[in-house]
1. For volume of the Cα convex hull per residue in Å³, find whichever of P, Q sits highest and give me its label.
2. A value of 1.4 was computed for distance in nm of label points 7 Å out along Cα→Cβ at positions 52 and 84; which of P, Q is the source structure?
3. Among P, Q, considering only relative contact order in percent (Cα under 8 Å, 6 or more apart), which has the greatest calculated value?
4. Can you say which of P, Q returns 1.00 when FRET efficiency 1/(1 + (r/R0)^6) of positions 44 and 68 (r between Cβ atoms, R0 = 25 Å, to 0.05) is computed?
5. Match the computed value -10000 of helix-only ellipticity at 222 nm (-39500 (n - 2.57) for each DSSP H run of 4 or more, over all residues; to 500) to one of the structures P, Q, and report its label.
Structure P
Amino acid sequence: MKLEDKVYKKLLEVPSGMVTTYRELAMAVGLKNGQRVIGRIMNKNPYPVIVPCHRVINSNGKIGGYAWGEKIKTNMLSKEGIKIKNGKIIDLKMIYRF
């Protein structure tokens, strides 16, 4: 299985209303310090409606980038019940740990 497919499959475990971090996702697929690799894979996600790449955030709580812009990512997360203020997740207890 290609790394990208492994990452997308693992990300499908993150439920609506939760987020994970680039670091958590990298470790979950066996990449030590693979946050940037995960970011590149998320940016090229060919299944954005199916694979919820908008649920991946920075470890410091910032929502991070998104192929269609941070405003859209913020709106999508807000609709799922994630509270965001000044580009950061307010409650880091919402981080899904694999």
Structure Q
Amino acid sequence: MPIKLGMEAKIYYKVGGQGGGGAWTELTNVRDVTLSLETGEADVTTRANSGWRATVATLKDASVEFEMVWDTADAGFTRQKEVPFAWSRGGVRVL
């Protein structure tokens, strides 16, 4: 697996969500990107564990937070700003 530094990562958006038509477009007006990945746990301890606690991984959570400079001339910024207020779909892809 090739290693990619954070400064080499890119964020893309797609009008209409992930299933929408058209191509993915890079968001170039992005800074301070934070990717958080977490896995939940379930306790599956039984008496057969000889006193040891046992856990298994459950559902995963992922979140991406980023900042953009307020630039109404930037199509990517305008689209990301409209998504929550217009109740429209907007896909985001982080590579």
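Just so you know, all these numbers are worked out from the coordinates, no wet-lab data involved. If you're wondering where the values come from, they're calculated on a predicted model, not measured in any experiment. Cβ atoms are built from the backbone, for glycine too; each structure is taken alone.
1. On the way: P: 87; Q: 176.
By volume of the Cα convex hull per residue in Å³, the leading structure of P, Q is Q.
2. Values: P: 1.4; Q: 4.5.
Structure P accounts for this read-out.
3. Once relative contact order in percent (Cα under 8 Å, 6 or more apart) is tallied for P, Q, the winner is Q.
4. Comparing all candidates, it corresponds to P.
5. Values: P: -10000; Q: -4000.
Source structure for this number: P.
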